Structure I
Amino acid sequence: MKTRIIVLILLSILAMQVIFSSKQKCAYYDEPFQISAGLYHIKYNDYRIEIQNPPLIRILTAIPLLFTNLTLKEEPKSHWTSFQKYTYGKEFLYKNNLGADTILFLSRLQILGLSILLGLLIFIWASKIFNDEKCGLFALAFYCFSPNILAFSGIAGTDLGITFFILLSLYAFKKYIDKPSLKNIIFSGVCLGLAFSSKFSAILLIPIFILFTILKKDIFRNLINIFLIFIIAFSIITIIYLGNLNLFIEGLKSVFGIMEQKGVLTFLNGNYSDNGFKTYYIFAFLIKSTLPVIILTILSILCFKKIPASSFDKFYILIPVLLFFAAASNSKTQIGLRYILPVYPLIFIYFSGFLKTKLSGVLHYLLYVLLGFHIFCSIKTYPHYLAYFNELIGGPKNGYKYLVDSNLDWGQDLKFLKKYLNNKNVNLVECYFGQGDTKYEGIKGQHILSGESSPDVDYTKKERTDLLAISATYFQGIYIGQTDVFGWLKTKKPIANIGYSILVYDITNDSESHQKLGDLFLYGLKNQEAAKKEYSRAKEILK
């Protein structure tokens, strides 16, 4: 009973952290489209709007919206471009019968629910493998205070969902391996089908299942059983796709096609590549995991023999971790730690076995000290969990110097920018990366990527401060055409780092910045009126 109460308390703390932090965030980049597509799937039984990711998680996030009076503006075309999809999603979110914040809150709750189930599964598996509920509580505590887990538990996207279904599939298949009954065959097949219906990265489960089937005795019988598991999984996929398996196959092909093509431009520690970096995910793990997680991961691997579980059980946890790292590291699309998010629950389960090792009292005490520091890292980062970076690089304030995109900046901090600007008399020029709506959040200024000039920027009003706000992703030249677009700012110090994802510069008396902005407006964006304002301001400063 005492253990159950502790589990309930930990999961409740997880829920509170996620709810209170996510309510302070505007839409993350993928959310508007993911949510609108999910509602479209349900209302029109049509999945063509998005085939590169399976529909299950999107459908789950949209279920609460069925009980509202939301409308879908128009029937989308099949196989839209990314721009069309995101435009459709943004219009759905910000031009509807319900406030955007309410839509986001309702949709994010489903992901939080999956996160709670994932935490419960971690507790069950760790308790079972080490035959001690203390190990389960230890693993669960690390999970409930992991900044990366907390971040994606509050985002209406696929990453936390696939993490849950991958771990559930691994757990179900382990139950089958331990006891090859019909019930466990069905359970494993259903879980595998749900994983494949969540994200195509579930394909990595197939070699894992085959490998550990071969390692068991009675290979022939087990291969027949695994074939049955795949048949059941295929049946689940068919049901979720409403029988239209062509879309599933087409989506799978498109993902592999993208993987073979040139990847998106990746930023890593001042370097750029459109073919990816072999060290990207190792580096990201080392600077975006808390130091206690890194320490315990390394020590538990070095002390492999001392972890009190069978070698088979330990390899069953570690091999998927290695496979996910290897697959992600060889991908040409490297845009965030979220692609290896499934390794965290496995790592927490594995190193929780330290509690059962024959360590001295001092070393056992050290384990709880590490847990305490891990919890402190989470509390200190609230509510900016996505932007967490550890002490190896000086914390979140330096994160943008090493990684951007979904590691740090997914356009989530407009509300904090608005708070910063409150009661300030400013001329704001901003370059915002995201799907949030500056007008909805009450932010007035000149958007660099807009073709229209803003009357809110008036340099004739001398009492105003001139501010330049740039999302970290654009600051590093990602998704904006050239890596040196804002190169002149690299030697200047921002006066604020909003949510650790939006850099703010005071350019009131900075003629160089106004001149550069003028060039950007004139030659890059063909916005002559905005360019004229900047050139005039630059000349005025030089007088």
Structure II
Amino acid sequence: MSETPLYARTSEAGGPTAALSPQEVTVVDAEKSWFRQAETDYNPKRWIKIHTTWLGDQWVHLHLDEIGALQPLDRTVYYPSVYYRSSPHMDYITYQYEGLLTKMFVHQTAKYRTLLGSSYQFDTEYGPKWSFAPGMPITSDKKTIKRTQPSPLFAYPDSNAEIVTELPPGDLNVVETTLNDDGYSIHEEWFHVKNEQAEGWYSPTYAEPEGTVDDTASIQLRGYVTGILRYPNTRISLNNGQIGPQTLHPLAAWTAPDGTRWYKIDSFVGQGWVQLDPYQDSVVLKGREDDAQIRSTMLYQGAFYQNDSGIFTFGSESVGKVLNGEPHFSASFLAKQYHYDLTGPDTDGWWSLKNKDGYAFQINAGEKTSKTFWNGALANEVNLAASPVATSEAKLPPLLSLSDVRKLLGATTAYNDKVVYGDKNVTLSSREYEIAGFNLPAAADGNELHLSGLLYENSYLDDGAISPDLQILVKSQDSDDNDPANIQLAKVKQLYKLGYNFGVYDVTLQFPLKQGINHLSLVFKVGERILDKKDWDVNAAAQN
């Protein structure tokens, strides 16, 4: 890009043999590891051997950002804002620029690529300039976009630009397109619209969306403040509007391309869009006003490290060990971490663990069957993956395998046994659920019971984590609990996302009824851990 001194050998001592004007050259050799950056220098100098027609092979001493390839360009691009320099090379000490251009269409003429990045040359009123930003290339693309909603036209393909007009619903005559994509969170298509009435740039990101639905009866906002946006899936505020906790009846709902749900509301600043806080806000669907509301929370019990002997420790205490390739943990340690009361052993060697909700289970060293209880009554006999292992002291509770920790405690676990750095470890956590609004009917028309609800599930899991799913089931109290014909499991289907790894799931359950009184139980459980159990009677009327 400028005159380059030539040297006969890899040394500047004695001065250059000649100077080379800007041109493309053939590289024939280079110093070892020339492409590596130095620890103390982001842009070090390296020796490169090139071929010349009059002096033969010569050496040049260049910074890494001076070793590159120049590619001609001939295109128009848009820059919302861009810093420029007269050189494609950055001063990595001062990081100084010559100036700033905003809201500009420019003609790009070249791209210069190096190991440290690329620079782009474009024409300005001050002459050719360089920038590290590629800009938004403008592409000729004639087509028609059909719109059933009004279409705002911006002066530039830029959400910060002025809106020059808003076209009514109808066809948009497109002549050019461009894309604003940062490779992370921004992906905006822009269309240059030109017709007899107006000209400007339209983006579906900054317009009323197509495909809205009217399926929501109400939304309950519980957060201290909820911002109102002009368009969904953007950060453009509607006249700085904010609202507090309240119940709203949305005008429409829309699911963004990433699956996130948005709601259009009428407010004191006009009609705008809100996104729910998945940790506390809720939805009621039309025709589903009696739905249950179920919300999950992930609680983290901790990471527990394994030493070279295969022993897991918590502080100075030994809490488990690896047996037959699987971690096992002491029942007393698990009781403390998951807040269970531990009692035992009884005269037959059974240990009992009970939580505050009413769920309990019993284990016995060497016994591959466990018993679960709800409010003191036997709920189930469970086959374990492995028999609990007795400790060296008979008075201490046995060790439970990680598989059975998931089963009996409904725990989420991850065994990190292939770590690159640090010690092998097990992480323990659990999904907890808040259940509200299940209105159990006392009577049903016909021969089938219908229950429904919405589940707000946090789907985030650590790498390698295994988490048992929430199960919701109805069974008859008059029949064998283990007969699958007498148990109906709820169907769970994702509807949309609310953000922050939360999804809203449709929960539906049907149970066949016999004429007359049906004695039923509704059970919520994770693994074998019972979260709640409700017994009630349903009267099924005779069919006419």
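Where a number appears in this text, it was derived from the coordinates with a stated rule and is not lab data. All values derive from a computational prediction rather than experimental measurement. Cβ atoms are built from the backbone, for glycine too; each structure is taken alone.
Looking at mean count of other Cβ atoms within 10 Å over residues 151-158 over structures I, II, structure I comes out largest.
Can you rank I, II by distance in nm of label points 7 Å out along Cα→Cβ at positions 175 and 327 and just name the one with the largest value? Numbers along the way, then the final one.
Values: I: 2.2; II: 6.5.
When distance in nm of label points 7 Å out along Cα→Cβ at positions 175 and 327 is calculated for I, II, structure II comes out on top.
Kindly point out which one of I, II the value 0.05 was derived from, the read-out being FRET efficiency 1/(1 + (r/R0)^6) of positions 423 and 495 (r between Cβ atoms, R0 = 25 Å, to 0.05).
Values: I: 0.95; II: 0.05.
The value was obtained from structure II.
The greatest value of distance in nm of label points 7 Å out along Cα→Cβ at positions 63 and 295 among structures I, II is that of II. Could you tell me which structure in I, II was used to calculate FRET efficiency 1/(1 + (r/R0)^6) of positions 31 and 335 (r between Cβ atoms, R0 = 25 Å, to 0.05) as 0.00? Matching structure: II.
Given a value of -1000 for helix-only ellipticity at 222 nm (-39500 (n - 2.57) for each DSSP H run of 4 or more, over all residues; to 500), point me to the structure among I, II it was derived from. All intermediate terms of the calculation are to be shown ahead of the outcome.
Values: I: -17500; II: -1000.
Only one of I, II returns -1000 for helix-only ellipticity at 222 nm (-39500 (n - 2.57) for each DSSP H run of 4 or more, over all residues; to 500), namely II.
Going by distance in nm of label points 7 Å out along Cα→Cβ at positions 399 and 527, which of structures I, II comes out largest? Max of distance in nm of label points 7 Å out along Cα→Cβ at positions 399 and 527: I. For the structures shown (I, II), relative contact order in percent (Cα under 8 Å, 6 or more apart) is largest in I.
As an exercise: volume of the Cα convex hull per residue in Å³, calculated from one structure in I, II, equals 159. Which structure is it? Spell out each step's value before the answer.
Working: I: 159; II: 258.
Structure of origin is I.
Ranked by distance in nm of label points 7 Å out along Cα→Cβ at positions 87 and 343, structures I, II are topped by II, which has the highest value.
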